[in-house]
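Peer 1: Take a look at the structures listed below.
Only the coordinates and a few stated rules stand behind these numbers; no lab work does. Keep in mind it's a predicted model, so treat the numbers as computed, not measured. Cβ atoms are built from the backbone, for glycine too; each structure is taken alone.
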Structure P
Amino acid sequence: MSDNDAFISLINDGKTVLKGGLKNDMFDINKDGEINYLDTYVFELYVDDLSAGRTAEESILPADMWNLIDQNVELDNDNIPGTFGDYMIYQCVVGLAHEQPQYKLDIYYLQLLEKKGLVDLSDIRPYIEKLCKDKEVGDVDFDGSVNAIDASYVLSYYAETAVNAEISNVTVAHMEYMADINSDGAVNSVDASEILSTYASNSVNG
């Protein structure tokens with residue numbers, strides 16, 4: 001078997017494992033309950049750390065994410081987790097981060113910075129507005145359409161604020177700008193309802 005065939009075989013093995021849900025604790029690197037481009041992006045930042053000789057303490061990544069990769073993500077069968085080989089397979093299995101628009105990655109990067117406590121982002125709203133100024137209000141997840149998924153994100157956010165959960169300033173600015181569809185200064189179930197109405201209207205007219 002050639003090196004290329006072996007690599008393709010490892011990718012297919014990884015896709016099989018992911019599809020079977022057998023090791024999703026390994027693939028969901030950022031522990032947000034989803035396995036997508038954000039996990040690949042975190043892995044990419046980890047690989048950048050390795051290349052620069054940075055440790056978990058020096059990384060912008062929260063220690064739990066950094067250590068999960070370093071200790072658990074082993075896909076290339078060399079028995080050494082968190083290597084460049086693991087990253088190459090991971091991005092082929094889960095998807096490339098930079099297939100997404102850069103502003104999505106920029107916002108997540110800011111969230112990581114804030115979570116690590118490296119910078120004060122209490123006045124981040126103007127920058128978020130600049131990133132999002134051409135996006136349709138209500139398209140909370142930036143997938144190009146206003147739909148039920150956006151409404152779900154709004155309701156989840158509203159529930160967190162209702163119980164005084166600790167929410168990053170980046171997330172607050174993002175939600176206030178993109179989710180306050182009725183412009184009343186609050187993000188709540190009313191906005192979720194209006195997003196659903198917009199979705200229904202678009203579906204009928206589309």
Structure Q
Amino acid sequence: MKEIILNHPMIEHKISILRSKTTSTKEFRELISEIATILCLEALKDAPLKEIEVETPITKTKGHIIDENDYAFVPILRAGLGMVDGVLTLMPNAKIGHIGLYRNEETLEPVEYYCKLPKHIEDKTVIVLDPMLATGGSGSAAITMLKKRGVKKIKFLCVIAAPVGIKKIQEDHPDVSIYVAKLDEKLNDIGYIVPGLGDAGDRIFGTK
């Protein structure tokens with residue numbers, strides 16, 4: 001499908017603070033969560049609405065709601081966990097799954113080590129969460145894992161992306177829309193996004 005790159009002054013503001021190496025762990029974590037909320041708002045623009053009757057203090061009227069049971073958020077461990085609170089701000093009753101991947105140092109291919117998904121995941125729209133889309137290997141592998149379990153509607157949310165990562169997912173999964181807060185220039189020789197923001201997982205959890 002397509003990539004949707006958010007173009008908003010507030011995104012520029014938050015990304016600039018996020019990039020700084022002097023930004024504290026607490027503030028970094030808060031910014032990732034806030035940006036995730038904004039990305040999720042964009043991703044839910046096409047959410048179907050169900051009509052309900054609402055009784056206000058004045059009268060009865062018609063309203064419209066999203067059926068939260070139709071959605072699941074799946075962070076890619078571990079950095080994707082930093083985006084969960086932000087998306088749950090909008091949809092607190094959505095189900096949460098988890099996918100764990102590591103890179104085989106010989107083949108450089110992502111290897112599954114953990115996958116726990118909600119019941120009836122195949123009937124839900126699944127929104128995959130990962131702050132960094134670098135090579136696209138882990139993101140593409142996570143999407144493949146979901147499809148093998150019957151999921152048909154998938155969206156991918158990331159804070160920072162490199163062009164090669166977007167290309168990888170588009171080639172492997174042309175049916176998946178990618179929502180990006182900021183598209184960066186490239187990858188460096190060791191696979192980090194440039195200018196990027198370093199290792200998102202380490203900065204979210206304070207492990208370096």
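Peer 1: So distance in nm of label points 7 Å out along Cα→Cβ at positions 36 and 116, computed for just one structure, reads 1.6; which one of P, Q is that? Could you put the intermediate results ahead of the total?
Peer 2: Numbers: P: 2.3; Q: 1.6.
Here the read-out was taken from Q.
Peer 1: Among the shown structures P, Q, from which was the value 16 of relative contact order in percent (Cα under 8 Å, 6 or more apart) calculated?
Peer 2: It must be structure P, since only it matches.
Peer 1: Taking 2.1 as the value of distance in nm of label points 7 Å out along Cα→Cβ at positions 132 and 196 derived from one of the structures shown (P, Q), identify that structure.
Peer 2: P
Peer 1: Given -0.70, -0.92, -1.04, -1.45 as the derived value for log10 I(q)/I(0) by the Debye sum over Cα atoms at q = 0.13, 0.15, 0.16, 0.19 Å⁻¹, which of the supplied structures P, Q does it correspond to?
Peer 2: Checking each candidate, the match is Q.
Peer 1: Continuing with the same structure: For structures P, Q, which has the highest computed value of distance in nm of label points 7 Å out along Cα→Cβ at positions 68 and 84?
Peer 2: Going through P, Q one by one, distance in nm of label points 7 Å out along Cα→Cβ at positions 68 and 84 is largest in P.
Peer 1: Here helix-only ellipticity at 222 nm (-39500 (n - 2.57) for each DSSP H run of 4 or more, over all residues; to 500) has been calculated and equals -19000, so which of P, Q was it run on?
Peer 2: Answer for the origin of the read-out: P.
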